[in-house]
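Input: structures, listed below.
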Structure I
Amino acid sequence: MRKSSELEAVHIRTSRIRDEDILCCATLRNELDRLPYFLKYYRELGIGHFLIVDNGSDDGSTEYLAQQADVSLWSTGASYKAARFGMDWMNRLLSRYGHNHWTLTVDPDEFFVYPFCDSRDLRALTHWLDASSIRSFSAMLLDLYPRAAVGETRYVPGQDPVAATGWFDAGNYTIKRNELYGNLWIQGGVRARTLFTEDPYRAPALNKIPLVKWHRRNVYVSSTHSLLPRGLNRVYDEWGGEKASGVLLHTKFLDVFETKAREEIDRQQHYADGFEYRAYADRLRQRPSFWCDMSERYSGWQQLDSLGLMSRGNWA
């Protein structure tokens with residue numbers, strides 16, 4: 001609540017939110033190249049309104065977002081780190097505008113896919129979740145990377161970033177249960193394989209719960225990895241079956257990533273004083289290709305379902 005005073009309204013259109021709208025919530029900084037496709041993708045998926053916090057962009061992102069009729073925009077130059085990496089701002093907006101709405105909280109480089117997403121929009125998914133009395137829906141973060149060396153494949157604004165990356169690691173993942181919050185903790189993938197080889201347990205967490213039937217008492221605790229009340233973290237079956245789940249296609253490794261990594265090291269606004277970004281920068285100086293003989297080319301949700309990275313559960 002205190003951190004909400006850091007948010008300055010730029011262009012607020014929340015009066016246009018309808019009762020049935022699914023809301024998308026995001027914090028960003030200098031993502032102008034990504035925004036055209038990001039907004040297009042989620043509009044087509046069924047998002048009715050966007051709640052976005054711009055954290056000091058100077059590349060035109062603020063001006064671009066202010067022109068979008070389905071975006072309510074806030075701006076802040078305050079510390080991303082001191083706001084628990086933006087989650088204090090997100091929780092405030094979700095509490096005020098998300099109550100009784102299905103809400104999807106994602107980053108601009110994350111693209112939500114789920115069972116039947118090629119033929120059923122988000123409203124179909126949330127209707128089924130409501131009918132099944134399910135209040136939260138998980139999605140594993142799946143890092144995508146190009147076959148060429150990172151930085152060699154040019155990304156054109158408006159292009160599908162999945163097409164510019166498109167490869168992923170299919171099987172090198174570990175999973176355990178967090179005893180405090182009850183959520184699963186997943187690590188592995190290409191970042192553990194290539195950037196954290198000496199200490200894979202410092203690799204980023206890949207478990208997320210981005211889609212939630214929001215109540216004003218809800219709160220994200222650590223990014224979108226865990227929530228309170230704790231029951232929202234029980235997105236898995238403890239009796240040997242599978243609950244339906246999705247995947248967030250993570251398109252971090254575009255050609256602009258090296259520049260962004262260096263910027264974030266200088267800003268020191270990320271977890272563990274930017275340890276992750278320092279690992280990126282050290283590795284990217286070598287112009288690596290993350291591709292290997294075991295890499296898989298992304299082809300759709302059915303492929304991820306068959307590999308066990310997501311599940312249709314009992315949604316037929």
Structure II
Amino acid sequence: MLTRRQKHILLKFFSLFSVVRGYNILIVVIAQYLASIYIFAHNKPVKAVLFDINLLMLVLASSATIAAGYIINNFYDSEKDLINRPRKTMIDRLVSQNTKLSFYFVLNFLAVVFVSYVSFKAVIFFSLYIFAIWFYSHRLKKQPITGNIVSAILSVTPFFAIFIYYQNFELVIFAHAIFLFLLISMRELTKDLENLKGDLALNYRTVPVVYGEKLSKTMLTIMTVLTIVSAVALILFFKIGHMYYFFYLSIVLLLLFLGILWKSNKKNHYLLLHNMLKFIIVAGVFSILLIDVSIVLNRI
């Protein structure tokens with residue numbers, strides 16, 4: 001049996017895990033390695049990629065920076081989250097704001113230490129990334145459209161760091177990046193619709209607050225069509241192996257997304273749409289394996 005102190009420590013751990021969204025970070029780590037093996041460095045042996053210390057440092061730095069970003073975002077949005085996500089917020093508040101801020105600075109420091117092993121340019125890159133995340137949370141998040149675009153850019157930045165490291169400029173990488181960017185942009189706008197109540201209460205100038213739900217849905221419709229077009233382009237014009245199964249599934253889900261979107265008028269409806277987009281993104285990570293199912297056997 002756990003003592004009261006042990007239970008308290010365990011609760012604090014789960015609270016901090018909830019704040020930094022450890023499950024999201026794990027998905028990003030898996031995505032970075034799979035993208036490196038199958039896309040960015042597809043011409044290198046698997047072992048050379050898996051045991052690349054520089055890549056490991058970039059992944060660790062990305063994880064630390066993302067975790068710190070979630071902390072600072074949680075710090076600024078604590079009042080809004082209490083309205084939009086009361087249960088999660090109560091768990092998050094088991095860890096004090098001072099403790100969260102301490103972890104924020106420690107994680108950012110660790111990120112810089114990790115990339116200092118790679119190069120001074122990497123240190124500059126991640127220093128700017130850290131600053132951009134803070135500036136977004138502090139200022140840009142409350143700005144309509146700009147906040148959404150910046151959030152989507154910050155979400156794909158960890159992959160951009162690896163893209164720069166491997167210096168692979170194949171067109172297929174940009175095609176995948178456009179598809180991912182559009183999906184994340186859709187997710188951000190859907191989250192704004194989902195969190196409309198809290199944003200209105202605290203005067204967050206998001207797209208639904210400033211321009212209304214109807215225009216937000218119109219924008220989402222346009223982005224959905226563009227995302228479907230990018231998926232069709234990947235299927236028709238690029239060598240993606242069996243990953244085309246994923247893109248066909250994505251097209252079906254996105255069409256379903258559109259059908260539900262225009263009937264949605266409650267928080268639960270938008271939560272469903274948000275989860276659909278999250279499913280497509282996570283499924284896309286693991287579907288990278290379908291690019292070449294024999295790649296591991298042939299390149300070990």
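Every number here is computed from the coordinates shown, using simple stated rules; none is lab data. Keep in mind that this is a model prediction, so the values were computed, not measured. Cβ atoms are built from the backbone, for glycine too; each structure is taken alone.
Here is how the numbers come out for the structure above:
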quantity: Test item: distance in nm of label points 7 Å out along Cα→Cβ at positions 77 and 157 calculated as 1.6, pick one of I, II; calculated: II
quantity: Highest-scoring label, criterion being distance in nm of label points 7 Å out along Cα→Cβ at positions 5 and 181, among I, II; calculated: II
quantity: Distance in nm of label points 7 Å out along Cα→Cβ at positions 53 and 133 derived as 3.4 - corresponding label from I, II; calculated: I
quantity: Read-out distance in nm of label points 7 Å out along Cα→Cβ at positions 101 and 197, computed value 4.6, structure in I, II; calculated: I
quantity: Parent structure of the calculated result -26000, given that helix-only ellipticity at 222 nm (-39500 (n - 2.57) for each DSSP H run of 4 or more, over all residues; to 500) is the read-out and I, II the choices; calculated: II
quantity: Identity of the structure behind 53, 47, 44 (criterion: Cα extents along the principal axes in Å, calculated), options I, II; calculated: II
